[in-house]
Structure I
Amino acid sequence: MAEQPRFTYGGQAVIEGVMIRGREYFSLAVRRYDGSIYHYQERLNSTFTGRIRRVLLLRGVLVLIETLLLGIKALNRSASLASADPQGDASGEVPGWVLAATLAVSLTLGVGIFFILPLLLVRLIDPFIASALVSNLIEGLFRLLILVGYIGGIGRLKDIRRVFAYHGAEHMAVHAYEAGLALTVENVRKFGTPHPRCGTAFLLTVVLVSVIVFAFLGRPDLEWRILSRLLLIPVVAGMSYELIRFSGVHPTWPVARLLAVPGLWLQRLTTRQPEDDQIEVAITAMGAAVAADAGQGYVSPFNHQESGIAENQE
């Protein structure tokens, strides 16, 4: 039996493609408008691969920021590559100011919708709630309902359903790699679409951890309640990452399986069974990331148009 890979690869679905984050590189594979597969590898910024990556709790915040930045970059490039325009840009970079602005807007909307909005909603019924603990628990319930409702709502969109299929393909390819199997469509098909180390699982864990952390903060004035939520977001994110990482690294432990259950359940909404051509894209992304980390070139076993590797991202 092949040795269990030591590094835990992960990734995310993009438009008509998959991004995989490796040890030193990330890869992007996209099904182009003409049916070919483009794949690309790029060295990760050293900020996200250095010693800080090993600092307990702090690494969770770092991973969150990196995931957002890589996601924005990968989404932008995949949208260009997958378009019907034959001039779709395969190598153009997103300007730094665009990344920063998009990140700021994304964080502001995320914090506003999932942290501040539930607080404002529970504020409306606070006069009828005697207990501060109950008020905070209801706030957490609102946060959970907003998350599930949001995911369920966007999942009804045709384009998003296709992204969710690529999400499933990404998980299945990671499963196959972690099982030590050759990356073929047949082997990848042996696995299900949920995976314990998933961004969806992380979001749900953040919500559930926030319910526990915020429950005991009392019921001060609205300004202080908002400030307490904002200040504790990094703490909640760090704790959530450690729980997700634990369940992913020790999948056979009973406590790890228990921790993974909520995230695996929610992935029923964010993953779909992929088609074979989508699995081919996920395999290409996975293979390219592993090869780049090993210092090797990579040729996709499927029809592909072109590939590239960048070394200047420091």
Structure II
Amino acid sequence: MRAEACAAAALEIKKNCFQPDLIVAHPGWGEALFMKDVFPKAKILLYCEYYYNLEGQDVGFDPEENQLTFRQRFALRLKNSTNLLSMEIADAAISPTKWQKSTYPLSSQKKISVIHDGIDLKKFKHNPLAKLNIFSNKNNISRSFHNGDDIITYIARNLEPTRGFHVFMRTLPRIMSRCPSAKVIIIGGNEISYGSPPSRDSSWKEKMLREVGGEIDMDRVYFLGQVPYETYINVLNISKTHLYWTTPFVLSWSFLEAYANSLPIIASNTPPVLEFSNRNNINTTDFFDEKSFADLAIEKLRSTAPRKIQVINDETIDLEKCVKKQMKLIREI
């Protein structure tokens, strides 16, 4: 349906004598499939974000997840069909990271160049004067947080196991009991971006609060939901340590933006993270080792040393350099 709709729109602009030299498309949902039929002379550049696998990646990684039914396995395999059919007509392709490229079959990898979308490193340079004001409807009071406060942060588009939210919540009783001044700021919605919803609760937040809520001081935990971009940047600036998880899946931008902010990070030692873990301020530990995560966070919170501000000049993710690489590839094809 998406392929047909995209082709119909392309035919309309072709009627107006528009002839593209290049078409850039995401192959995951079919939009690219008929572009060569409408514009046979155009070059096709694909954005290869992720190739699904029934084993060895996100599926089956977490033992708490329900095993896929046969119908779900069939559907997952079919998700790759648009990737493969689109790759057949592509002139070239890009993936943001080496690991994302590695998820594709070897026959497809020959066409893929690793070029990140790019991050504006200047925008995420640490601002020591940043502050964050949070209004609590529960207590009808406003709290102000600043750089240097004992603040732990967790950020995801939605709060769910693919990004380790369940493990994060299980670290909090240990962290908060040993660090009485620690505050926890959580950004993320309650919908499902990836994976499955919990079986008995309306959201993973509700499930995990039912599991550990009685063991933590909820007056020191702030669920902000999904926030404006400026608030998000301020949260990175005032955080003392950032906790990040991902299953073997697409790496979150928040992880790289926290790194660009010189924010000390404790992250899961999963393949997408390990590609970048040799950078400064990034510690890794086992995805499911909540005690190790907690102890590393406690160590960061108890440290009296100010945040080490670094100028991040990483050309693998720098926006200007990434755009130059993209443009060079475009000229070549």
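Annotations for the structure displayed:
- Among candidates I, II, the computation of Cα Rg over 2.2 N^0.38 Å that gave 1.04 used structure I.
- Answer label among I, II for the case where FRET efficiency 1/(1 + (r/R0)^6) of positions 83 and 115 (r between Cβ atoms, R0 = 25 Å, to 0.05), calculated from the coordinates, equals 0.90: II
- Which of I, II leads on relative contact order in percent (Cα under 8 Å, 6 or more apart), largest value: I
- Mean count of other Cβ atoms within 10 Å over residues 107-114 from the coordinates reads 16.1; which among I, II: II
- Answer label among I, II for the case where helix-only ellipticity at 222 nm (-39500 (n - 2.57) for each DSSP H run of 4 or more, over all residues; to 500), calculated from the coordinates, equals -19000: I
No lab work stands behind these numbers, since they all come straight from the coordinates. All figures in this text were calculated on a predicted structure; none of them were measured in a lab. Cβ atoms are built from the backbone, for glycine too; each structure is taken alone.
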